[in-house]
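Taken together, the values in this text are just the output of simple stated rules run on the coordinates, not laboratory data. In this text the structure is predicted, and so the values were computed from the model without any measurement. Cβ atoms are built from the backbone, for glycine too; each structure is taken alone.
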Structure I
C-alpha cells in the first residue's frame, strides 16, 4: 500500500518537518555530487554495526566518531526512490505529530526515534559491515506515534488488487498495522536467513523505530494512554 494523503489537517505549520525534509534532500544532492567518493562518505556517516562490535574496526574511531553515525545515518539515502518514499511518508504523518508535541519536542522525538531504530538494527545485525542509511527508522517512529494518536484518521492509499492498483480510504490503524506486520514478518525472515539486511532493507530499524515511537510518546507526551482510540470526523 502506498499512502497518498491523510484526512487529518494539522493545527500549525510543520516547520521541523519541512526542515528535516530539506536537510535530507540537501544531503542527498551532496551525495550525488561526491561521485565515486560517495562510498567513503556513506561508510563514515552511515551506521555500520561492525564498527561497534569488532575491535579491529572500532579501534580506528574515537568516541565522538562512534556517536555521530547514530544521528547522521538518518539523513543519508541510497537513491531517489529511497529518499522520495521516506520524505513523502514523513510529509503525510509528521505534521500531525509535530502539532501534538510542538516544534522542539517533535525535533527531539524524531531524533530519538531514529536512535532507537539504529540500536535495534545494530543489535540484530551485530557483525554486519553494510551501512544502514535512511530516514525510515525515524519516520517509523512518527508512524508509531500516529498509530496511537490518530488510529481512526482516514488514509487514502493505493492498494494493489491482483494486477491493478485502486484508491482506497482506510483507517490509520489498518494501514499502519499492516505496514508494521509486513516489517516484522520480513525482519523475522531476515534473521532466519542472512543475518544482514535482506534486499538492502533494514527491516529491524523500521520495527525498532515504530515501537520506539510508541514508547517515546509516553515520554514526550506525558499522560498519553497507549493506545487511545478517538474518532476524527
Structure II
C-alpha cells in the first residue's frame, strides 16, 4: 500500500496538523495525488511556499494555472516569507480541485505539539485530519521537544522537565482527540520503530509510521 491508501486520503479537503514535517508531507502527498486528479496545497495557519511549485496569490493567478495538476495557493504574510490562507474560501476551492491538502497547524519546528484553545485551525470543510508526530522528540525533555510544552506537560500529567515518550504523546493525542489518523515521522532506527509501535498500541485511531526523508510509510496495526 502507498501513502495515499495508508493515510486514508480521499477526494475533498484533508487537514494536516501536529509537529514538524507537515509541509514536507503536503508536498509528497501532492505529487502522489496528482496521478489521481488536480491537487491544491494551502494552509489555514502559516507555511512556507514550495520553491518547485507554481504559487497563486490571488484568484486571478489561480485561474491562470487551471491546466496544472499541482498548485500552491496563499497570500503573503509580510516580512515572514510565509503564506497564509488563500484568497478564495475552501468551499469554492474544493469544487475546483479534486484534492485540497491544508496545513492546518504550526509547531515552531518542534517534533511534538500540544494545542492552545484557539488551535489548530482545522477548516470545517476538512473531512479527514492527519496528525504528524516526530519520533525525534521522544526521549528528549518536553520543554525542548514540544511546541507549547506547558500545555503538553499538563495534558500528559508530568512536568516540562520530564522526557517525552510514546506514553506522554498518547496521553496528549487521546485527550485532544483532534485527529482521524496519526503519521509518526522520522522513524529511521530500530528504536524509533519500537517507539512508533508503542505509541500506536496506546491510541484508538489508526497509526502509520515512516520517514518523509526516505519517502517511507508503513502501517502500525
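Name the one structure among I, II that helix-only ellipticity at 222 nm (-39500 (n - 2.57) for each DSSP H run of 4 or more, over all residues; to 500) of -19500 was derived from. The read-out comes from structure I. Structures I, II were shown, and relative contact order in percent (Cα under 8 Å, 6 or more apart) at 27 was computed from I.
The greatest value of mean count of other Cβ atoms within 10 Å over residues 15-22 among structures I, II is that of II.
Across the set I, II, mean projected area of the Cα convex hull in nm² reaches its highest value in structure I.
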